[in-house]
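What follows is a group of structures, each given as structure tokens.
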Structure 1
Amino acid sequence: MEYVKALDKNELPFGQMKIVTLQGKAILLVNDNGTFYAIDNRCPHRGGSLGDGELLGTMITCPRHGSKYEVVTGKNVGMAKIGILKIPVKDVQTYPVKIEGNDVLVGLE
């Protein structure tokens, strides 16, 4: 596994998220009170950008159909909704994160 610098930790304030592109992959970084998480930015349901969604703590909601994901684990914790239909959705890929000095590094294979 190779760790790639994503950003300086001062570029992402507490409670915020930011999309970065690393090795051609759009990755969403989240700062939860100084702990950083990295997940795939693409919702597995219909490809929506999770970075355009709503972040509450470590829970992000896809803006397209309301799928909910835990950014710590990538687990889907809320099905997509289209009208009155609820649709099961796969989990989102997560990436390991480590901090070296002020650098936020994301592990990629």
Structure 2
Amino acid sequence: MRKEKSFVEKVRMATARIPRGKVATYGQIAWMAGRPRAPRAVGMIMSKNKDGEKVPCHRVVASNGALTGYGMGGIGIKKQKLLAEGVAFKGPRVDLDKSLWNPKRKRF
């Protein structure tokens, strides 16, 4: 019998799928993980992430494109990483019209 994946596992799986040069919102990841009303919980999970290679939490942003906390060096490092990947910005925020990820597979 297959064991149901936890919310944390689903969040990590969804985040791992965000391609280089794109971002997803906390709400988008929460929806993909099956709990659309839990974007803050996604933020808590991201804040505890220790494996930025497998789970690129720097690619998760607020619904308005604002950069929020980044436990692996702060918001300045988060912005540098996103810029290096080609993510578009409008002032201090990610330009979601250009850089928001639109996955084909919606939920886990």
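Please treat every number below as a calculation from the coordinates, not as lab data. Note that the structure is a prediction, hence the values are computed from the model and not measured. Cβ atoms are built from the backbone, for glycine too; each structure is taken alone.
For structures 1, 2, calculate Cα Rg over 2.2 N^0.38 Å, for residues 23-86 alone and state which one comes out highest. The partial results should precede the final answer.
Values: 1: 1.09; 2: 1.04.
Once Cα Rg over 2.2 N^0.38 Å, for residues 23-86 alone is worked out for each structure, 1 has the highest.
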If distance in nm of label points 7 Å out along Cα→Cβ at positions 55 and 95 is calculated from each of 1, 2, which structure is the one that comes out at 3.1? 2
Which structure, out of 1, 2, was Rg/Rh (Cα atoms, Kirkwood Rh) derived from, given a value of 0.95? 2
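Given that helix-only ellipticity at 222 nm (-39500 (n - 2.57) for each DSSP H run of 4 or more, over all residues; to 500), derived from a single structure, equals -10000, which label among 1, 2 identifies that structure?
Numbers: 1: 0; 2: -10000.
Label of the originating structure: 2.
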Identity of the structure behind 0.75 (criterion: FRET efficiency 1/(1 + (r/R0)^6) of positions 31 and 47 (r between Cβ atoms, R0 = 30 Å, to 0.05), calculated), options 1, 2: 1
